[in-house]
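Just so it is clear, none of the values below were taken in a lab; they were calculated from the coordinates. Nothing here was measured: the structure is a model prediction, and the numbers come from that model. Cβ atoms are built from the backbone, for glycine too; each structure is taken alone.
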Structure P
């Protein structure tokens, strides 16, 4: 087993695995530390979750992996409709409608189930000669040296890398062990996600319906399937998790509505409590954070994975450029370039999702008027609409090359 690497990536989820594969495709030797054992199943397990990949994220995956996974298992998002109302009463008249043509794109990206995306990424990682998967491996301690960082595993092994990237999700064990501080806010809400089969086609349209208790997102999947992300009060979300499939579907129908005909559940359900948390600090000596190890945001905009992938592309571009210049890729100067690139964007999405949830998750008449005014302004301002959409698509600001589908 090799124990010396250019980069050690801690966490083998979607962000960590994508980072490992992308670094390796640029010639870096990567140690990928995964907490769970590696399993090989011909049919990936259904997790009940799906992700909305922005245009930029789709470009990244197609550049590093292949177009096959999106062409075969992905569903293009052609249009997005945002509305609000009360369960069982339908939407209020003011609706925001966004079409991909508003930003000159064929679509807004793709919806894809987590199991298919993780399977595609894992297969590429496993075939890479420059990625060594270390699993099951838990990093319990680190020591920063002048020219490297030492990572000690729960088995007593020592791994040596020029820098380490923590992608260990919301647990943030490595970040906390190294003194990173996180600001947290509990929403008192829970999310339930599932897949439903419906009678009428979705035509690639994604719906976001805001209710006082929280939003429900209805997101198109291949065929007559949609992924549902339903936010409710934490108590009610826990109650929904105790119901049988028939009981859950009876509760879902009033919130979902009848615009797609008859519904039936397809696959498993999953639920979790919602909180916002973030670190303003993105790096320290020879250590940087990416993905959920940096921030957790409300799922109402479906941007969690996209922002994790933006971390990936910024990190890769910074590290590859530093390597070509002969710099120490783990130095504070190099990692701080990544932090400066990502800090403002990271804080923007944290603030935006928190504010939207606060503004919409109530039935206050004053807030209702504010929402109506905001909807009117956006509907009558093509430039503002375009700016919002381009940012969500990962196509605004200082765009890393991989978000444009180009290797650095």
Structure Q
């Protein structure tokens, strides 16, 4: 009987546990997490702040989850790994393992802004962040949001939805460069401003000054000042790999893994936001900090830890959310520079702004700011991109082609 240790109890860790137990019901499994015993989804945090779901809705597993999967749940912070002794170290004790999965996720980055580490300046990344933010959302009038990625703009939308005055400050000259192309970013910027958000790009934030009454003055380069009751910082995330600094586990921005989620140490695996692994487009080590990717990686790790030879087909970035009255989505390679042909649907099609990108007669990506109806095709397009299938139709007929292909595939399988 093996001893399995999983560090982390979010998407990757849970997926690994569930898939491991499909093939191995006997081995001893210990799950270690510093964030508490009941797993939650950080994706739901803005919906709780908007009061679209209840606070309890953040939890994604029942109370008896770990009992059901015959795993011991330990609430503790891992401070190191001893590869020679094969132990995971916390401040209290050590846990031996035969095989180890590192699924420690990521943490929110704090940019070098003076005064950032004080009460009233928050991230929106963990349940603890949510607990601190709720009273500010309930009792404040104005918030300043730093950054314009998914997390920052969701935070700003939640605040605006609740009736707060919102200022968004972005250092770059446009929003969401990793999620939207130039036209998509322009259209979303219009939507954001139409909803009453004071969105400013090309702005350098210099200092947060806390006033005697607990509010803030945000000092910008050039001397301008902005007043706010509190601040939310959403300027990106980094992999939680600090506790590995004294080990031989190979890392760059994350832990380097192969298509089986193995690290350079044969009995140590990694998955989720902490892991840099293969992608659909041939990258050997790239991080896609996305919930579906974490689940897929966790599934791969869990199966291989159970002795099933299972190879990951590679991650494919796909972002989908609804905010400011529109659906915002992107997948794969959606910049013109990465394609040899692009097709933008006419507005009369009813999708809003929808662009499909092709390379060598294959779909490689898509970008959307518009209707939720259009995003339904993204899920069907995902396996086509992954399999690198040639599309045998005119660009404007791609929806019909994909729907027909999906139907034929289901028919062949007898579904």
Identity of the structure behind 15 (criterion: relative contact order in percent (Cα under 8 Å, 6 or more apart), calculated), options P, Q: Q
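Please state which of the structures P, Q yields 0.99 when Cα Rg over 2.2 N^0.38 Å is computed from it. Spell out each step's value before the answer.
Details: P: 0.99; Q: 1.04.
It was calculated from structure P.
Determine which structure produced the value 2.8 for distance in nm of label points 7 Å out along Cα→Cβ at positions 36 and 372, calculated from the coordinates; the candidates are P, Q.
Values: P: 4.8; Q: 2.8.
Comparing all candidates, it corresponds to Q.
From P, Q, which structure was helix-only ellipticity at 222 nm (-39500 (n - 2.57) for each DSSP H run of 4 or more, over all residues; to 500) = -11000 calculated on?
Values: P: -11000; Q: -8000.
It must be structure P, since only it matches.
Where does the value 0.75 come from, among P, Q, when FRET efficiency 1/(1 + (r/R0)^6) of positions 140 and 236 (r between Cβ atoms, R0 = 30 Å, to 0.05) is the thing being computed? Don't jump to the answer; show the numbers that get you there.
Numbers: P: 0.20; Q: 0.75.
Attributed to the structure labelled Q.
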Out of P, Q, which has the highest value for mean count of other Cβ atoms within 10 Å over residues 100-107? Q
